[in-house]
Structures are given as structure tokens and as C-alpha cells.
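As C-alpha cells, here come the structures.
Every number here is computed from the coordinates shown, using simple stated rules; none is lab data. Values in this document were obtained by computation on a predicted structure and should not be read as measured data. Cβ atoms are built from the backbone, for glycine too; each structure is taken alone.
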Structure 1
Amino acid sequence: MNRTRRLERLTASDRFLLLWDDLGWATDIGALAVVDGAGLLDSGGRVRIESVRRWLEPRLHSLPHVRQLLYRPRWRLGWPLWVDAPSLNLADHVRVHPVDPPGDQSRLLQACAELASRRLDPARPMWEVWLLPGLPQGRVGLFLRMHHTMADGMAAVAAFGALLDSSADAPTPVSPSWTPTPMPTASELLRDNLGRQAHQLSRALIGLAHASDTLHRTRRAWPAWRELLAEQRAPRTSLNRPVGADRRLAILRSRLETITQIAHAHTAKVNDVVLAAVAGGLRELLSGRGEPVDRLTLRAVVPVSLHREQRVQEGSGNQDGWMVVPLPLGEPDAVRRLDLIKLQTAARKRHAHPQTGSGISGSILLQRAFLHGFARQRFINIPVTNIPGPTVPLYLSGAQLLELFPVVSLMGNLALAVAVFSYNGQLNLTAIADQNACPDVEVFIHGVNTALNDLARSMSAP
């Protein structure tokens with residue numbers, strides 16, 4: 001055994017996500033697709049599941065974590081790390097879950113919500129591919145999910161893209177043979193942990209020697225922390241209740257070209273349009289519940305990718321920062337809401353965006369303390385994620401993915417999350433809600449759609 005091998009520990013950001021599991025909050029991200037099932041189904045309408053597994057197997061080699069487990073060493077042996085699974089049985093990861101008749105959109109979303117509510121098994125590599133037959137016109141649902149520690153949104157897009165093809169007749173990749181690396185011994189873990197602690201101490205001493213640089217970085221990051229911690233507290237709403245295990249999904253289809261045209265017409269960004277539409281949906285949802293919205297401003301946390309210019313690698317893990325954006329629900333006019341939001345995002349984008357692994361995430365004690373109080377937090381009301389996806393069609397075993405919708409997890413007292421994903425000219429939105437706190441999530445979707453229609457009409461107004 002190579003006694004000097006480099007062990008892949010979780011980053012502070014990934015370890016923070018892993019703690020969600022300890023508090024009972026599912027920590028996975030994924031996507032729901034509708035696939036042309038002509039080549040996936042046999043004459044009886046059953047999925048050719050063994051064929052799909054054979055097609056996927058040679059595509060796994062570019063994704064290191066799909067063959068790995070998250071191992072948590074005992075005390076003194078360091079942070080959790082990735083280790084190779086002794087074996088990988090695709091029958092445990094690529095499975096079939098038929099959609100109940102009549103197989104309409106409602107039943108498809110119900111099936112996806114049920115699967116999303118199940119915890120990933122930490123005894124196996126934490127990812128799944130579900131085929132969901134039973135849709136009209138011979139179509140098949142496809143639900144992909146992975147533990148959030150494997151990737152952030154951008155890296156997950158790259159990971160899912162590596163499992164799929166960009167053409168129906170793409171050649172089968174050559175898969176190198178795979179032999180699992182043995183589990184590190186306790187002495188290797190201890191030696192690695194001591195080396196990392198020495199490195200951290202060295203970095204701390206260097207930071208003290210260059211105190212001016214450390215102070216400069218702190219000053220650059222402070223505006224973002226002030227947005228989260230020192231601005232006005234998040235208002236109390238019926239959407240901010242401790243979340244349970246059951247989920248409810250709702251989706252909205254739109255065209256990226258239309259949203260881009262709206263953004264250009266108002267000198268805004270695509271994400272500004274998304275946030276303005278989300279504000280419209282929240283206004284309709286809360287007013288429909290009889291809650292006052294006339295002077296209400298909610299606080300949305302918006303992930304900001306820190307991958308920067310380098311190519312996003314499939315195994316590059318979580319490199320997300322965050323930005324807090326006020327959503328002026330009290331403004332009834334959709335165009336005026338967009339104007340207010342674009343001014344806020346433009347100002348806040350000039351600030352440095354701390355990575356999730358900074359600040360509290362650098363200390364396990366602070367992480368735990370923060371998360372234990374997160375079910376009662378008053379910093380944010382809703383997370384809104386917008387991820388750019390592939391601009392060309394993707395294929396699974398020769399079958400084209402016709403539509404693609406993101407699926408994210410809930411935590412704390414954030415009972416509604418919004419995720420937006422662009423794919424092949426589409427810009428699709430998924431609302432992920434706690435079943436008990438938000439059984440009326442379709443009202444939110446209706447409000448988002450109304451706001452988008454109002455913004456689209458504003459482009460032709462005199």
C-alpha cells in the first residue's frame with residue numbers, strides 16, 4: 001500500500017451539508033426529466049432496465065464519487081472522507097418505479113416527490129437513477145438524484161451530463177478497468193489528520209504575518225455577511241415552519257428566449273426576471289392565505305457559483321457562495337418589482353460572496369450550533385436557485401430528454417424552495433414544498449406564471 005497517498009477529505013462546505021443529515025433533513029439534489037421512451041420500452045411497455053444499466057456502466061468512470069462511500073472516522077482521525085466502495089451493483093442504483101394511472105403530470109410529480117422523500121442509503125454510493133414508466137404517448141420519467149456533498153448545482157450539471165450523451169448515436173466510451181482502493185488504515189488517517197492540522201496552523205501563522213491581507217479579505221466579505229446577519233430580520237410567514245419529510249412538487253414551463261427578451265427590455269438579468277416572478281408567486285400565495293402583503297418584503301438567499309472561469313469538473317464538489325436579495329411583495333406591479341430587484345442585485349453583486357465553507361463552516365461546533373437553531377432562524381424566507389444547463393438535447397441510451405426540471409432539498413424552517421434550470425431553449429421552474437406547510441404550492445406557480453405574463457406584455461406596451 002502507498003503510505004503517502006492523498007486522502008480526499010470533505011471540505012468545510014461539504015461537511016456543513018453532511019450535518020443536515022444528522023438533523024433529519026434530506027441532503028440531495030437532482031433532476032426530473034421527461035424522456036421519449038420509444039427505445040427504452042419493450043412491446044409490453046416495460047422498461048428495458050438491464051439495457052439501461054449496461055449503457056450507463058461505461059459512463060461511470062468519469063465520476064469518481066459514484067463508486068465511493070462517505071466514511072466518518074472516529075474522533076482524532078479527522079474529517080469525513082471519500083473511500084472506494086468494495087463493489088458497485090447497478091441494480092441498487094438504477095431502478096424502475098412505475099407512475100400510477102393515468103400517468104399524468106400530477107401523478108409523475110407525486111411519484112418524484114415520494115422518491116425525493118426517501119433517504120439515500122449511506123451504506124452505498126449515494127446516487128440513484130429512477131425510470132418512471134406509465135406516462136402518455138410512451139414517454140418515461142427519469143429522476144436522477146445524488147447527495148449534495150458530491151456536487152453543488154453547477155458540478156451536478158456536469159456530473160449528470162457525463163452520464164448522458166449529446167447525440168442519439170454517440171459511441172460507447174471506453175471504460176478503464178476499476179479496482180477499489182483499500183480502506184485507509186487508522187495510522188494513515190491519523191497521519192493525514194496531523195498533517196492537515198499542521199498545514200492549517202501554518203496557514204494561520206501566515207495569516208497573522210500578513211494581517212493586512214487577512215483584514216482586506218474580511219472587509220471584502222463583510223457586506224455579504226451583513227446582508228445575512230445584520231440587515232432587517234426575515235418577516236414571519238406561514239412558509240417558515242420546521243419542515244418534515246413529505247414533499248410536494250409543482251412545475252412551470254417557460255422559454256429561455258422569452259425570459260431573455262424580458263430581461264433585455266428592462267436592462268436586467270435573467271435571474272432578476274426569475275426573482276421578480278418568484279416575488280409575484282409569493283405575493284399571490286400569501287395573500288391567498290389571508291396574510292398581509294401590502295408592505296411585505298421577504299428575503300431570498302440566492303446561491304452564487306464560485307467556480308469562476310475554470311471548467312466545472314464533475315467531481316469538483318461544492319463551490320457555492322450566497323447572496324441575500326429582498327423580494328418586494330408589497331409592490332403590486334410586476335415591472336416595478338423587477339426594477340426594484342435589479343437595483344438590489346446589481347449593488348449586491350459588487351460584494352464578495354463568501355463560500356458556504358467560510359465563517360461558521362470552519363468550526364464543527366459553530367456548524368452544529370447554527371444548524372440546531374436553523375428550524376427557528378429569521379435570516380431568510382426562501383432559497384431561489386438558478387442553474388444554467390445544457391443548450392443542446394441530452395440522450396439516455398439513445399432516448400432524448402424532452403424536458404428537464406431541477407429538484408432540490410429543504411431544510412430548517414424553509415418550507416418552500418425554488419429551483420430554475422435552463423435546458424435546450426427551455427427555462428423550467430420547480431417549486432419544492434413541505435407537504436404540510438405548503439399543500440397549496442400550485443397557487444404559487446399560478447402567481448409566478450401571472451407575473452411572467454405581465455412582464456412579457458410590458459415589452460409591447462407603449
Structure 2
Amino acid sequence: MVRSRFLLALSASLPIAACSVGPDYRPASPSALGAPERYSVAADAAPAADLTAWWTNFDDPLLARIVERARAGNLDIVQAAARLRQAREGLIQSRANLLPTISGSGGYTRSFDLAGASTVTLPDGTITTISRGADDSFSIGGDVSYQVGLFGEIRRTVEASRAQYAAAGYDLATIQLSAQAEAARNYVLARLYQQQLANARSSLAIQDDNLEIAGFRVQAGLVSSLDSEQARAQRAQTAATIPTIEQNYNAAVSRIGVLTGQAPGALKAELQAVRPIPRGPARVAVGVPADTLRNRPDVRAAERNLASATAQIGVAKAALYPALAISGSISTDATAVGGLFDQIAGRLFAGLTQAIFNGGRLRSQVRVNEAAADASFAAYRGTVLTGLEDVENAVVALDASQRRAREFAIALDAANNSAILSRSQYRAGLTDFTTLNTTESSLLSARNGLSQAQADQAQALIQLYLALGGGWDAAAGAPQAPQG
């Protein structure tokens with residue numbers, strides 16, 4: 001009977017708990033976030049292709065393997081995954097407050113009648129007391145408590161925790177994308193430095209030959225020692241660039257190792273073979289700004305943070321209104337286990353509390369949460385605008401690097417022809433060493449310029465893929481924390 005009354009009171013309170021104070025969250029439109037309908041730069045507005053595994057577009061198997069290793073072993077990703085698991089447990093704890101808390105207890109007591117007890121001396125000399133009888137007592141009890149949440153404070157807390165959990169999932173995806181892009185960028189840098197080393201060593205070999213020829217011509221009295229000194233200076237300057245390039249190469253390879261969760265030198269042997277700078281597609285469809293907002297996990301995380309902050313306003317406002325708590329208990333006791341349920345006693349209690357005076361602290365907390373929501377909305381807008389900026393900058397960088405690469409290809413062809421002619425004419429005594437030195441320097445500069453432009457093109461592609469939210473399955477939503 002007591003249990004039925006308690007359940008009746010509990011069920012009657014549930015409709016009351018459906019009332020939630022505070023603003024209901026509504027997603028903002030792209031225009032409210034400052035997103036235009038089109039990008040301000042010349043871009044392919046066709047819908048973007050599937051960029052879940054954008055690194056395969058470079059047709060470089062080693063690059064693809066490195067990016068996959070970064071995705072699986074990067075320690076920043078491991079930390080973000082742990083934070084996601086924490087957020088999931090926070091959601092579970094918040095949801096638990098929607099349900100009653102039930103606890104049980106049991107006890108056993110034996111009491112002795114010492115009236116008229118006798119004492120006995122045991123063989124070992126120990127004196128003990130023997131009572132005439134003993135009584136047993138068994139008890140079982142249960143307690144139930146439930147915080148009704150008349151004005152939705154519990155539901156708003158669950159709403160906030162759910163949004164925080166989703167935001168943590170999007171944060172994990174953001175870090176995954178960043179780690180993948182960073183690994184790819186350093187791979188491109190490693191290939192660039194390999195190319196620059198090859199250019200420097202090729203020029204150094206030619207300059208060694210020029211120095212030898214200049215020495216022969218000085219000994220023959222055909223030219224002054226100025227030619228020999230110029231050749232020696234040029235060779236030394238080229239040789240001086242090699243240690244710096246080797247240092248940069250080592251830094252890029254070491255960075256790749258750390259990004260994949262390994263020691264800095266773990267991939268040095270694998271990257272030792274010289275390979276060309278990876279080249280991807282010449283054009284990439286970017287869609288419209290609204291597509292970017294849907295595909296970037298950092299934008300989605302910012303939106304979920306705003307939803308959480310909005311729900312917290314309701315939690316703070318609910319504290320201004322009465323709070324209802326219901327509790328009940330059932331207990332029974334008997335002298336034998338079989339008689340435990342012969343007589344059951346129960347108790348039901350409902351308590352209503354209301355803050356009367358708190359010096360304005362509760363209303364201040366409402367204003368604090370409202371200010372936090374305003375800050376979250378500003379952060380949301382900032383993330384949106386930064387994302388659009390990233391796309392436009394990457395589009396322009398890709399176009400600029402492609403145009404530079406075309407011009408450097410022409411410059412390299414002309415510089416190579418000039419260097420061949422200058423070498424031939426210098427050997428024949430038809431030109432001076434200053435002209436030869438200038439053409440050789442122009443050739444090295446054109447080679448490095450083309451290599452740099454090709455690397456910039458690959459870097460711009462990587463940045464564009466990252467800006468478009470490539471590297472994860474946006475349709476699947478926020479990553480979920482593993483169970484267990």
C-alpha cells in the first residue's frame with residue numbers, strides 16, 4: 001500500500017517536471033553568423049567531392065601511410081579521445097539524475113539474556129559466562145529519493161551535458177584533421193628539402209668543375225686570379241647552404257615521427273629514398289560557404305558549445321523557483337527470516353524548498369550564464385568567419401603557387417640553356433667568369449624556385465582540404481566514445 005502511494009505521488013510529479021524555464025536553443029542561420037552566399041574569390045562553386053581520405057588524391061602511397069599512422073597514433077588525438085570519454089561519463093551522470101535513487105539495507109542482530117547466567121572454568125583456566133538464552137532479529141529496509149526538477153533544472157543539465165559530449169566529439173575530429181594535415185605538410189617539406197639538397201649538390205659538382213677550369217686558365221695566363229677566386233667564393237656559398245637544408249630536412253622527418261606517436265627518428269630510414277614532391281589535382285571544388293559550415297568539425301563544436309551555454313541559463317533560472325524532492329522508505333523486521341514480510345512499515349515524504357534571500361547571488365548567476373552564452377555565440381561566429389577565411393586564403397594560395405610554378409618552369413628552361421651556353425663560351429674563352437657565375441646562380445635559383453612553388457602548391461592543397469573539413473565523415477556526426 002505504501003509502495004503504491006509512493007509510486008502514485010512520483011508519477012503525478014512527472015508531468016510537473018516537464019516545465020523547463022530558460023531559453024530553448026535554436027540554431028542560427030548562416031546569414032546570422034555572417035556567412036555570405038558565395039566566396040569573395042574565384043572558386044569552383046560545385047559541391048565538394050568526398051574528402052574523407054583526401055590524402056589519396058596525391059597518389060603517393062607513403063604519404064597515405066604516414067597520414068593514416070598519424071590518425072591512429074598521434075598523442076594529441078589520444079588525449080582528445082580521453083576527454084571525449086570523460087564527456088560521455090558526464091552525460092551518463094546527468095541522465096542518472098532523471099531517475100530515482102534507490103538504496104537497500106539489511107541487518108541481523110543477536111541479543112543474549114545474561115540474567116542468572118553461570119560461570120564455568122575451562123580446563124585451560126579460562127573463565128567464561130554461559131547465558132540461558134539468545135534472541136535473533138532480522139531486518140530489511142529500502143529507501144527511495146527523487147529530485148523532481150519542477151522547472152526543468154535536471155533536464156536542462158542533461159541538455160547541456162549532451163551538447164558538451166557532442167562538442168567533445170567534434171573537438172576530437174578537429175584534432176584528427178589537424179594531425180593529418182600537419183603530417184602531410186611535413187612530408188611535403190621533407191620532399192622539398194630533399195629536392196633542394198639535390199639541387200645544391202648538382203650545382204656544387206658543376207662549380208667544382210668551373211673552379212678547376214678557372215685554375216687551369218689562370219695557370220695558362222689566360223685570365224687573372226680573379227676568376228679563380230670568384231669560382232672559389234661561389235662554390236663555398238653553395239656548400240654553405242647544404243648544412244641548413246640538412247638541418248631543415250631532419251626537423252621535418254623528426255616532426256613526422258612525433259606526429260605519428262613515435263620517436264623522432266622512427267621514419268628516417270623509410271623516408272631516406274629521394275622521391276618527388278607530391279602533386280595533387282589542379283582544381284578542387286569548394287562548394288558554397290554553407291557547405292563549409294556543415295563540414296568543419298570546429299564549427300560544429302562551437303555550435304554545440306553555444307547550445308550547452310544556452311541550456312545552462314535554464315539551469316540557473318530554475319534555481320530561482322521552488323524545488324521539489326520526494327523520498328520514501330520501507331522497512332520490516334522479525335525474529336525469523338520467514339516472518340520478515342508479515343509486517344511492513346513505510347514512510348513517504350515530499351519537501352518543497354524555495355530560496356527567499358541570497359543577496360542576489362542566484363540572479364547574478366543567471367546573468368553570468370547569459371554572458372557566457374553571448375561569449376559562446378561570438379566564439380561561434382568567429383569560428384565560422386575564420387573557417388571561411390581559411391578556405392579563401394587556401395584557394396588564392398593554390399592559384400598563386402600554380403602560376404608561380406608555371407613561370408619558374410619557363411625560367412628554369414631559360415636558365416638551363418643560358419648555363420650550358422655560358423659554360424661552353426667560358427671554356428672557349430669567349431666570355432668572362434662573371435657572366436658564367438651569374439648564369440649558374442640563376443640556374444640554381446630557378447631550380448629552387450620551381451621546387452618551392454611545387455611544394456607551395458601541395459601545401460595549399462592540404463590547407464584547402466583542411467579548410468573544407470576534409471579528413472572525417474561529416475555525415476556520420478560527432479565521433480562517439482567507445483563503450484567500456
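Look at mean count of other Cβ atoms within 10 Å over residues 28-35 for each of 1, 2: the largest one is in 1.
With distance in nm of label points 7 Å out along Cα→Cβ at positions 44 and 420 computed per structure, which member of 1, 2 shows the largest figure? Before the final figure, lay out each step's value.
Working: 1: 4.5; 2: 3.6.
Greatest value across 1, 2: structure 1.
When relative contact order in percent (Cα under 8 Å, 6 or more apart) is calculated for each of structures 1, 2, structure 2 gives the greatest result.
Could you figure out which one of 1, 2 the value -21500 for helix-only ellipticity at 222 nm (-39500 (n - 2.57) for each DSSP H run of 4 or more, over all residues; to 500) was computed from?
Working: 1: -11000; 2: -21500.
Comparing all candidates, it corresponds to 2.
If you line up 1, 2 by FRET efficiency 1/(1 + (r/R0)^6) of positions 372 and 412 (r between Cβ atoms, R0 = 30 Å, to 0.05), the top spot, with the largest value, goes to 1.
Among 1, 2, considering only volume of the Cα convex hull per residue in Å³, which has the greatest calculated value? Intermediate values should be presented prior to the final figure.
Working: 1: 155; 2: 311.
When volume of the Cα convex hull per residue in Å³ is computed for each of 1, 2, structure 2 gives the biggest number.
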